[in-house]
Structure I
Amino acid sequence: MPRSSPQGKKEIGQWLSAAEFQHKKILDIGIGQGTYHNEYALRSKLKGCAWYGVEVWAPYIDKFSLKSKYSPLINEDCRTIDYEALGLFDVAFCGDVLEHMTKEDAIGLVAKLEKVATNIIISIPIIYMPQVGKYKNPFEKHVKPDWSHEEVLNTFPSIKESLFLGDVIGVYRI
């Protein structure tokens, strides 16, 4: 789906309010319709930040007017990007992204982000949740539909805070 679950957004907002911002740059990966930008771009701490976006499915760019929200907007698979070339970020969002790749690819993506982002926010289904593409988007399929809260914690040992919300969504801050 091109949108993210509403669960955890209030808590993510609280994390963002407490975070230190030095670079004033946000990285949103797998932006879909721009949920995180829509939710947080006008909040006081994030107001005026540069929003970088990564979206692999080109039709979403026009469908959801993403060029008006993100600059630069990168139309590429998030696993192949050289994030270090983009500079440092205060926050990198992986909202409903990691379940769309193998566990090994998810580990690799987070490792790349840890080199460039002060805070990484992960939102992920933590129950068995298969999904096929919507809008004919093959990237919407859940490749690993069976993450659990415990598996996320064990896979990403640098997690600083976590929330297990409504028995469906886990939200994590690295």
Structure II
Amino acid sequence: MTAVVVQTIVWAVVAIVTYYVLPLERPEKAGFVLLILGLVLFVVVLTIQVRAIMGSKFPRLKAIAALGIGIPLLLVVFAGVYYLTDHAQSGSFTQPMDKTGALYFTVTVFSTVGFGDIAPVSGAARLIVSAQMLLDLAVLGIVAKLIVGAVQVGLARRTSELNPVEPRAVDDPIDTSEQNRS
């Protein structure tokens, strides 16, 4: 359990550090490319995590780790997109976006808190924020359902491995209640 918690924390830290270290200084269409590549990466990571959950000895713990890996990835992708959007079109938000402000705004949108201190102003920024809101709902709903389903499959697999059904011998009596009713 400790290893999974440490791995999840390390992944989150790596995602955030990578976000701060990446030189996001070329705003020309980079936001759109980052969004597409980031969402593809999110789907790939999610697919790998769901498969790992189904094959894990501890699927519930693996599901928690999957969320701990997927959510930070999604947050830094949108933070990068907001940062690039504001740099491509100054004034896209009510405040200029630095990387910390973009990450802060992303978390407030994801958590549905929306403090109101930063808001999208331009049409492009509003569309991106709307896309994040819809994707966040999908993450909270559909992705959670996928992960819960994967946990159930993993638990069923584990239970069947721990308590295998012994095959019936050829000469074992068969329930003939159907035959006796005829």
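All of the numbers you see were taken from the coordinates with simple rules; none came from a lab. The model shown is predicted, which means the values in this text are computed figures rather than measured ones. Cβ atoms are built from the backbone, for glycine too; each structure is taken alone.
With mean count of other Cβ atoms within 10 Å over residues 48-55 as the yardstick, tell me which of I, II scores highest. Before the final figure, lay out the partial values.
Values: I: 20.1; II: 17.6.
The structure with the largest value is I.
When relative contact order in percent (Cα under 8 Å, 6 or more apart) is computed for each of I, II, which one produces 22?
I
A value of 34, 8, 6 was derived for semi-axes √(5λ) of the Cα gyration tensor in Å, for residues 56-103 alone; which structure in I, II was it taken from?
Working through the options, I get structure II.
Using Cα Rg over 2.2 N^0.38 Å for the comparison, can you identify which of I, II gives the largest number?
Max of Cα Rg over 2.2 N^0.38 Å: II.
Distance in nm of label points 7 Å out along Cα→Cβ at positions 72 and 88 computed as 2.0: which structure among I, II?
Source structure: I.
Of the structures labelled I, II, which one yields -24000 when helix-only ellipticity at 222 nm (-39500 (n - 2.57) for each DSSP H run of 4 or more, over all residues; to 500) is computed from its coordinates?
Corresponding structure: II.
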